[in-house]
Structure P
Amino acid sequence: MHNQDNEFKKRREQALAMGGPEKLAKRKAAGILNARERLALLYDDGIFHEAGLFAVAERAEDRERSAADGKIVGFGKVEKRPVAAVSNDFTVMGASSSAVNSRKIAYAKDIATRNGTPLVFLGESSGGRIQDNMGARGMGASSWDPQQYVRTRETPWASAVLGPCFGSSAWYTCLSDFSVMRKGATLAVASSKVTSQATGQTIDSEELGGWEMHAKVSGLVDQFVDTDEEAIDAIRKFLSYMPAHVGEAPPVCTPRQPATSPEILPELVPLERSKTYNMYKVIDAIVDADSFFDIKKQFAPSLITGLARLNGQSVGIIANNPIKKGGALDYDACTKSISFLVLCDSFHIPVIQLVDQPGFLVGPQGEQRGMPVKIMNNIQALQMCTVPKLSVVLRKSYGAAYINMGGGRNSDDFTVWNSAEISFMDPNIAVNIALGIDVKQESSERTEELRKQVEADNSPYEIAGMFAAQSVIEPQQTRSHLEAMLNIHTRAKSNGLGQRLLASWPYN
């Protein structure tokens, strides 16, 4: 019995020692948390149960140096709700993916799905373990689960990119509903060394998969932070908006008044359609104070997407931002909208669209990327979205993008401010194209009369008169109107749950 106790103690100490004191000390000096410290920070009071502590590599020669086989599976509580997590231990064989630790990930996924708990990935991995994957037998073993990367979004997934993330760490980040990246980390299919060998070009890791590239170009990551602590805090905050699983509605919090009074909304949005303004200030005058949670802020900035609370209830905000490209929708903005609609529909979060858009941003670049099909995808996602959809036109909605932003019966409630305009195009452009008169160059009583006539046809009362808009309101009524509409359009018949038609939508 004494020998058994000694063996247990020895193996437990080896597992908890991870990659050894030198590697752990080096990380600490760099201000980077280790895999178990990250889990402790994620979970309430730092308490979690670990599954697979004594797992080691499949190959005998690697077993002594593969504590927990480089991936740590934990179960604990976040804000008193059960959450499963996988934390990659880069000090152990670079947290490379292997036959054994792949089983650990599969176990965490299975338990989270069956028990209805969110799943968190704390990513940092060198990719596939070469010695496990080489040869036909290695490839055969790695593809044993044909649905390893298939999701129907039954519970929320969140991920953090906290170092090099290649292979499965990249895959699970892309499969997650929310991802956050620490600046200085890398997310890519393979390392710059492997990519350089394959292409014959010298490639910098930041250029390949650094935070600025993902923030502004790929849009694969939702938020960017400076430290591990901030990344894990972002995940905890994201989960606070989410239901634990698709069988329940999102949690309701104590209501708060907006940070800015709705009474000043008429001052925040200038009447002149050519003037820009900051839509974030408008959002602050509508949602509960300090509740807006930005998603993909630097990607396609002409469109704002984010989670918030309205009277304590989780809502999704999609808003044009006139300070960026006039609030026009381009290819990336449509991609951003689709991704966010999928998130909201999958987890029963009502969608609020704040509309002030001049149309689509057209040009050769968008056409070459396939802008028409992206517009159609955006419309289809909006039409298939089964949660309550509320749209408010603040100043204008022009062209075919009127449909993408909730018009044409693509909202449960379509409301227009009493100062707003809706038409196929800007009145000045309409006079120019339809009559061949450049209003800016040729000013006369005739052109002014034509312009005023066109503007009169754009009146909110025209669209309300044919009941294509359900309400016309004063700007300061926006929050109270949205609160009332949320109550009216809550899916009482299904306990606030949508049909989740977008739950299997492919990732963008």
Structure Q
Amino acid sequence: MSRTIIVSNRVPVPQNGAAQAGGLAVVLRDLLEKRGGLWFGWSGEISDSTQTSIVGRGRVKYATVDLTQGEHDGYYNGFSNGVLWPLLHMMPDLVTYRREDAEMYDAVNARLADALVKLIKSDDVIWIQDYHLFSLAAELRARGVVNAIGFFLHIPFPPADMVMLAPGVDHLIHNLLSADLIGFQTRNDADNFTAAASRETDARVLGQGLLRIGARVVRVGVFPVEIEPQQFAQTAARAANSEGSALLHHSLQGRHLILGVDRLDPSKGLPQRLEAFGHLLETHPEWCERVTFVQIAASSRSDVDSYRSLRLSMESIIGRINSTFGRPHWTPIRLVTEAVDRDTVAGYMRQARIGLVTPLRDGMNVVAKEYVAAQDPADPGVLVLSQFAGAADQLGAALLVNPHDADTITDALDTALRMDLTARKTHWAALWNAIRNRSARGWGDSFLEELAHLRSESGKSPQIAPASSGTTFTRISPILRGGIDLGRGTRTH
């Protein structure tokens, strides 16, 4: 039976006695445990070592490489998070493009390919994860890899006019087309990519979900990320009786809980969300002293300027709202920037009268699904959800809002707080029915089964041959143009 190789920017190697990574990392690990496989990527460490470290845990091997400080600054902070992340989330004002960062992005993808190609067996299936690794499939093909390669984008893909604002993105799109199957969270994301690929490369649309580039046909599919709803519901029910949940319940003193759970990230719409809550207290003073907003926003990427600015902005807004509306016995908003473990969050969700999930744009946002799963069917809360989250495609029964319009969020909060029990049950049942029979493992299996099916139909990828001895591949920087055919594994002999 063939192995599955998962490639991600960061590899969560299990540590004896340490808390395990949650969410999607658990799903991918479980898939590998079932199928047998290898997880490859960055160790999370900064060093000058060029060695690949391999450790085994059960049926899974974890192979990791370190990054140098320059690679981390250019590939990770500079291009991945300074250009691709804001651009794909349609926030061009946060893009900080530097030519050297783009070149380092390509160089790191190439170095990862150099390390990975030594570990690949002839019948392995390779599944690349996310925007850090747009060029990896092309780098592997340039090194003679003919294995099945899939790619999944966990964040949105914007319209072509937006994505092309950064120099050289057409080069990355072309590189990505070296994969056999490219997966997205929503149909809109898949359609945006298809349009960009057909406009900016030689790819030709054969039909929905099919692109021809040269002699190859690439499948573009929609695979919305799921959670394990039944399992999460059980976790939340148990956690509701935990010490952490009891402490929060006691501190609320009978007030309704509005809960937000996010990373501290500009795409999550956190300042707009806070302003909308302040507007609720201003325009509906009857809710003063009757509600408390707890926002968990775990710090991330604190060495990126826009993230530091976001935290300062949020602290300023919270300080103003709390000083304007607060009382000695009541603080309207509580901000938590330390990470809170998943079980504890599940218990908090079960208590929350409102789950407030209002990203400006999001690939999926599984927090919305987790909030639904966490609810007590006898006394459920209400989900207020951004219409620009990928989850809105499945959770259309939520109170959908435009996160750029504080008034719509304010109105939704007021509506949710006024809902009687019968209305809340109806609201929750529609949401629960949308996710109850889905599973995270099913998401992963469906992608890998589609990839295997494509390869069984078409066989090995045509026109890809191992490099002959002495052959080198010229890396063309995405910022160079002048008639050069970019990103196509150009050879010099």
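Data table
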| read-out | value |
| --- | --- |
| Parent structure of the calculated result 25.9, 103, given that Rg and Dmax of the Cα atoms in Å is the read-out and P, Q the choices | P |
| Entry that produces 24.9 once mean count of other Cβ atoms within 10 Å over residues 313-320 is calculated, selected from P, Q | P |
| Computed 14.9, 41 for Rg and Dmax of the Cα atoms in Å, for residues 281-376 alone - originating structure among P, Q | Q |
| Mean count of other Cβ atoms within 10 Å over residues 49-56 - structure with the largest value, from P, Q | P |
| Parent structure of the calculated result 16, given that relative contact order in percent (Cα under 8 Å, 6 or more apart) is the read-out and P, Q the choices | Q |
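Only the coordinates and a few stated rules stand behind these numbers; no lab work does. This one's a predicted model, so the numbers in the text were calculated from it and none came from an experiment. Cβ atoms are built from the backbone, for glycine too; each structure is taken alone.
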